[in-house]
1. With distance in nm of label points 7 Å out along Cα→Cβ at positions 68 and 124 derived from the coordinates and found to be 4.8, which of P, Q, R does the value describe?
2. Starting from the value 2.6: which structure in P, Q, R was distance in nm of label points 7 Å out along Cα→Cβ at positions 92 and 156 calculated from?
Structure P
Amino acid sequence: MAEKRSYILTITCPDTVGIVAAVSGFLTEHDAFITEAAQYGDPLTRRFFMRIVFTAGALMPPKAEMAKKFSLVAQRFQMIWHLHDADRKAKVVILVSKFGHCLNDLLHRYHTGTLPVEIPAVISNHGDMRDLVEWHNIPYHHLPVTRETKAQQEAQLIGLLDDLDPDLVVLARYMQILSPELCERLSGKAINIHHSFLPSFKGAKPYHQAHARGVKIIGATAHYVTTDLDEGPIIEQEVERVDHTHTPEDMVAVGRDIENRVLARAVRLHVEHRVLQNGNKTVVFR
């Protein structure tokens, strides 16, 4: 027996009466079987958010026809909506500089199948990670950059991204600031990771700065990239306690472990279409 096709429907719209009934009724009417459903109505923004996973019955129309029919429901409720093929692996391009811990973690999860994505390329402004990436049989693109060549390097980066057409771009400790134009192009499709000391400890050696101030909590934040540096809608965070016995090097190690976990969870949540933007915040269906 052939495996049933599975789809994910995500919806954002003004909150009002009848949305759930209309959506579930439509799916039932078109021989779709709901296997997972989550919803949230934000009382402050008056926006409604919904994620439904369903399988296709024998009589369900093809995806394109299903989407065309659903557009009438969507129009009625002023929905922003997407119908995704749940079995299609997202295409993820990773950007990295010299720190390879997040990249290595993502590649391990990819290699073992625990992160269900395709990685068509890794792009870096340094050559340090080439051997690691090519061991995974993934193309490595080295785009060196200086202050004088930054505009040209970003033009090359944009050209590569246009050719690769990824579903998601992951900044796995990519230590270059993207231009406002590129941030706009990648809106909702690029995730960054950083330590959670900001804005207190900026610049070089933030863990050493934090150690000097005696901080008791180390954390990491994964968020969508916006033109406001390190201030995009937050997807995932985690913290871990430290104390006076931790050296600066201990804190760096703890911080890197947290960054690995937080970024991997954020990527998974995004590619499973569990993250819906709510202004400057996100709704995350676990």
Structure Q
Amino acid sequence: MNDYILTLSCPDRIGIVHQVSHWLLGLNGNIIDAQQFGDLGTEQFFLRVHFALPQATPVETLEQDFASIAQAFAMQARFHDANRKARVLILVSRQGHCLNDLLFRTHSGHLPVDIAAVASNHTDYRSMVESYGIPFHYLPVAPDTRPQQEQQILDLVTQQNIDLVVLARYMQILSDKLCKALSGKAINIHHSFLPSFKGARPYHQAHTRGVKIIGATAHYVTADLDEGPIIEQDIERVDHAMSPSALVQTGSDIESLVLSRAVRWHVEHRILLNGQRTVVFR
């Protein structure tokens, strides 16, 4: 099928949906699915339209044809080929639960991405990654070599035509330069205890404090550490009978699930930025 996805945001006003629908009608387009949201607080309008055309049309052609409408409504509009799988680079350190989950979901066809490569500052998961036929890149890092190592990551992004970088428990703080270079196309996952229980062994800290819920947060990477726009969160109740290792296992499961949802929604073009927040069409 010649499927496409249009995502747009603009100041809210009368006639936006009518104009988009009229434009699609002129192309003999068929709307498969459409979702919209008007934010009364910011007075912004958000729209995602999944549509089909009778003939294959380059995305660039659609953007050019739609440009006059986008300009008239001050839209930030993008077209996407719905059949093209996003190319993903995964970064990981020594905690492999999220990596393992993403590899399996992709291999089994449950996550519509093309994992082009996995890079790590350790070699723990080389054999697992290569067992899926995916290139593994060992990129060690030290304080004095961080700029060179981050440039290697950017080189991979360019060489492999990467659409999305996933930090699957990559335990390195990215520089402001790298964050800016990956703006809007890098997703991180972490536990939801922040700003409490920072640093090492957060689940052990939580156990000591007797927390009753634990969870995970997936967000876009920004220069503000762990404060980028939130994409997805989930929680699970825990109790006094659970050991620190049980909390770690529960937390790992939630992190894997939350990250996979965030990746799926991103590559299916379901996420639009609304200031520091996100609009997620599920």
Structure R
Amino acid sequence: MHTEFALTLSCPDRPGIVAAVATFLFENRCNILDAQQFDDLESGRFFMRVLFAPTGEDASLDGLKEGFAKVADSFGMTWTLRDRSERRRVMILVSRFDHCLADLLYRWRSGELQMDISAIVANHPIETYAHLDFRGIPFHYLPVTRETKLEQEAELWKLIQSTKTDLVVLARYMQVLSDGLAAKLTGRCINIHHSFLPSFKGAKPYHQAHMRGVKLIGATAHYVTSDLDEGPIIEQDVERITHSDGAEDLVRKGRDIERRVLARAVRYHLEDRVMLNGRKTVVFSA
């Protein structure tokens, strides 16, 4: 079976980083399949993503990690090294609007999204989603009110831990996570925001956009932080609007944008293409 590894790293920029990575892989009999890099002149940090395959039968993930740790320490790297065959466990949170959930399920079942769904968690009962196929997927109904929010989040956090969830996806989950939970999920919780941030926040954004006569609507997928809808942006897209489009037309077109933007963001994360860069991200293209 063909084995591929993904190495991602960031560190203060200085000469010799690429040479050190390439030399390490060569000395460990690994073949580079794809390499992308970015030097952020503003922050002075260097980012790199390398896909490689071992040519020797004795190569192991643990052995490569142990060896590369010495290289990483010499450059002050923040890094990950992962076997690409190991699928991440993804938990999907959803409220009443289920179009993003339905799309993720389709892409998962078709093999487009290489992940295992650890659970679907909703603040609406399962009857709300009777038209969707949840076979083989654990479903958890965790209703929430202003008075029970902390207790509900405590149960949610226990579930995240017990299911060994790697990534949480807010698929139009219309609840604001507390600062505490957002901090625990730093860099591993993706939200889809139904507008081009920061315009048209709050309730009925497409109706707000319609009232303003916009010519473009958009959606934004970002990592969740304690700053509401201000987390590092992963992906965005837009759709053109004309004067003949009513508010419900914007809602319909908005659903399409939300689906594809969220799916791309999740795929980029699963494929180790996204790296945090302060309040921004570096996203290596597919």
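Taken together, the values in this text are just the output of simple stated rules run on the coordinates, not laboratory data. Everything numeric here is computed off the predicted structure, so don't read it as measured data. Cβ atoms are built from the backbone, for glycine too; each structure is taken alone.
1. On the way: P: 4.8; Q: 5.8; R: 4.2.
Structure P accounts for this read-out.
2. Numbers: P: 2.6; Q: 1.1; R: 1.7.
Of the structures listed, the value fits P.
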